[in-house]
Structure P
Amino acid sequence: MYLYALAVSGGAVAYMPFLTLLLPLRVSAMPGTEVLATLAIAAFVGAISASLSNILFGWASDRTQRRRIWILAGLLLSSALLVSMPYAHDANILIGLIICWQFGLNMMLAPLAAWAGDTIPDVQKGMLGGLLALAPALGALSGAIVTTDIFAGFAHREALVALLVVCMVAPVLFFGNPVPMPHLLRPKDNEVGQAEDNPPTANPAIRMWLARLLVQIAEASLFAFLLLWFRSLDPGFGENDAANIFAVVLGFSVFVALAVGSWSDRTGKPIMPLILTASLAAGGLLIMAWAPDMAFAIAGYVAFGLASSIFLALHSSQTLRVLPRPHTRGRDLGIFNLTNTVPSLIMPWLTMALVPTYGFDALFVLLAGLAIIASILLMTMPRRI
């Protein structure tokens, strides 16, 4: 399980420093290129490529019943394409490479996500969720490493990222030897909500999907516009100040998620932490909406950031409990992955509709409402898992 968590963190390292730091730098260095337009197009087509390929390769690994070979192929393909990025001197070529890279990356990520469902028992899903909180923290740390002064003059920092990814993913492929879990590969009993006389929203899997989507919309909105909001309160608030807050929240969330995940395993209450953290995220957003000064604003964001990070990490592992058909686990997790990509398409329109007229306060109240709905969806599930 520890090697698996390291591999999932390698997946985060594969895309976080490149998309957030190296790609903007690469586009900015292209003469005659409209930076914002190019980055917007790359983000849009990359999200579509990631969404479709994640479902495709999840399904392919279901059909072949061989996760490991798909993970290895995706690791090699995505690493090769990442190393080739510095050789793209035209925006169109770069966008084409990003589409192909997302294709290869999700060839690795989709079966990797499903592999946990095949090999890690339900009694350890909470611990697994806590370990998965390492992924965003290590992804952010890798970005800090590749942008240090030591590597500032290195023209091929994408190669350094690819090397880190290989070192993190390869150990589970070559040394991971999970104990066979035949019961995890058998279809589960008919779930509540699948009967014809019950509405679709009674299905635990649908409720889990909707809850994650709502929290992800809030998380994506805050990630994109947090610095602008802080500066609206204090014009002297700098990028480094925001980065330090991000780092503290992500680092602390790892330890809290591990503790909470272990508690949920011991007590047999896997959904309770999700209900509580969604509610705490809503509370943090309301504090942000009504913050009278910067101290309250930071406190509200820390509450939201900590709660949402724990929610997303634990949700990723507990989702494996509610998928009723192991033979389509990879495909179904690809559909769950849409909750990671769809918010990036929804979030800009929400912000543009609310902030110019009503300010950030209205946006935060709306996002708090979404988090509360997520908590209610999980609280009222017709069957505890």
Structure Q
Amino acid sequence: MPVICPASKPLVVPVVTASGTKLIRRATESPVLGIVVCERSGSPPFAEASFIRRLIRDGAKLGLDVFAFSPSTWDEAQDSVLAWTWRGGWIREARPAPSLAYDRAWPRDGAAYERHRTSMNRMRASGRLRLLNSKLPGKAAVLRALLRAPELRRWLPPTALYRGEASLTAWLDRCGGAAFLKPSSGSQGRRVIVLSRDSGMSGIVTVRGRTSSNRSYRLIGQPESEAIARIHRWIGNRTYLMQPALELQGLDGEPFDLRILMQRDGEGRWARTGLAARRGRSGAVTTNLHGGGEARNAQQYLTDLFGEREADSLLAELQDAADAVLIRIEESFGPFAELGLDFGIDRTGQCWFLEANSKPGRASMACAGEAAAAEAAERPLAYARHILLRSPWEGIS
């Protein structure tokens, strides 16, 4: 990609912290984009290190000064952060706090998430930091917003809030004896549950799912009342959604879904970056790559399942659905730079919208082609440059 604007020579300024440690604070005339991360011990010092290295490298080609930082390192008095940059290895140094940031933080557990959320809120409350991408609320709120759009309802599976053991029993009755439960605030397939009645034995069920650490489990021959009571204790006070256990399975009985990555380009316009099929392990309940799934070429995967003509029709419908969902999400929750939209297709060819992700991963885009994989990294940078170099009199895209 050609250089659009030249990188300026950095100005090096010494900074002495309260402890007397001398750090280097760099300021440049180039527009600056911070990448929000959660620091951790060891090497690399945060998740997605190779992706962030690519953002730093590709950002320089666009004339962007890109570095990673944790909001917990923000020094309000100096308005600086401890930044990570790559110069043959990861280097940590003090830098002026960025005004625009791309959130790629992945807290390891609940405690890390709370620390990150507190420090991020403190920094944003100062009015100093704007995020490149808006944040989605829980799945329940997103679904309520989508249900208000009549044109979307044909793609939305029947859904109800879990409201206790009786609600799950009634849902099993309504859905033919099989239910899928997922946390409203969950991600990467963690803590999902599939409960199904045994057709050969009255009052007996099978429970499958994934733990909070994303490990699969399967409990067979369980008395229904005991299983539902156990699920109720496990859910606790979390908000859960109940849906039918849709038959989203491939030729070998493996679960599959489709991820469409939608991103804004360097002029602020939405475009589809790539589409990939995600195939879970046989017997699994999710397709997430973090849970052992793998990505496949969507065109070929759907052709193998439905034939070439039907596959082409389904791909066109998926794009129509993605465009419609995107419009409604932005109307409801503000502007976004990118969204990962997940869809399922059942054995009858019915398309179902499953969920939206405002912090989509990049692993599946490799199966969408080299161009898609490259654009998945480059488009957020180009859009960030569009924002940073835009006249203050121009409106928000």
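Read-outs: derived from the displayed coordinates by stated rules, not from any lab. The structure presented is a predicted model; accordingly, all values stated were derived computationally and were not measured. Cβ atoms are built from the backbone, for glycine too; each structure is taken alone.
Structures compared: P, Q; top value of volume of the Cα convex hull per residue in Å³, for residues 177-272 alone, i.e. the largest, recorded for P.
Calculated for structures P, Q, Cα Rg over 2.2 N^0.38 Å is largest in Q.
Which of P, Q yields 0.60 for FRET efficiency 1/(1 + (r/R0)^6) of positions 81 and 377 (r between Cβ atoms, R0 = 41 Å, to 0.05), as computed? Only one of P, Q returns 0.60 for FRET efficiency 1/(1 + (r/R0)^6) of positions 81 and 377 (r between Cβ atoms, R0 = 41 Å, to 0.05), namely P.
A value of -26000 was computed for helix-only ellipticity at 222 nm (-39500 (n - 2.57) for each DSSP H run of 4 or more, over all residues; to 500); which of P, Q is the source structure? It traces back to P. Can you rank P, Q by relative contact order in percent (Cα under 8 Å, 6 or more apart) and just name the one with the largest value? Going through P, Q one by one, relative contact order in percent (Cα under 8 Å, 6 or more apart) peaks for structure P.
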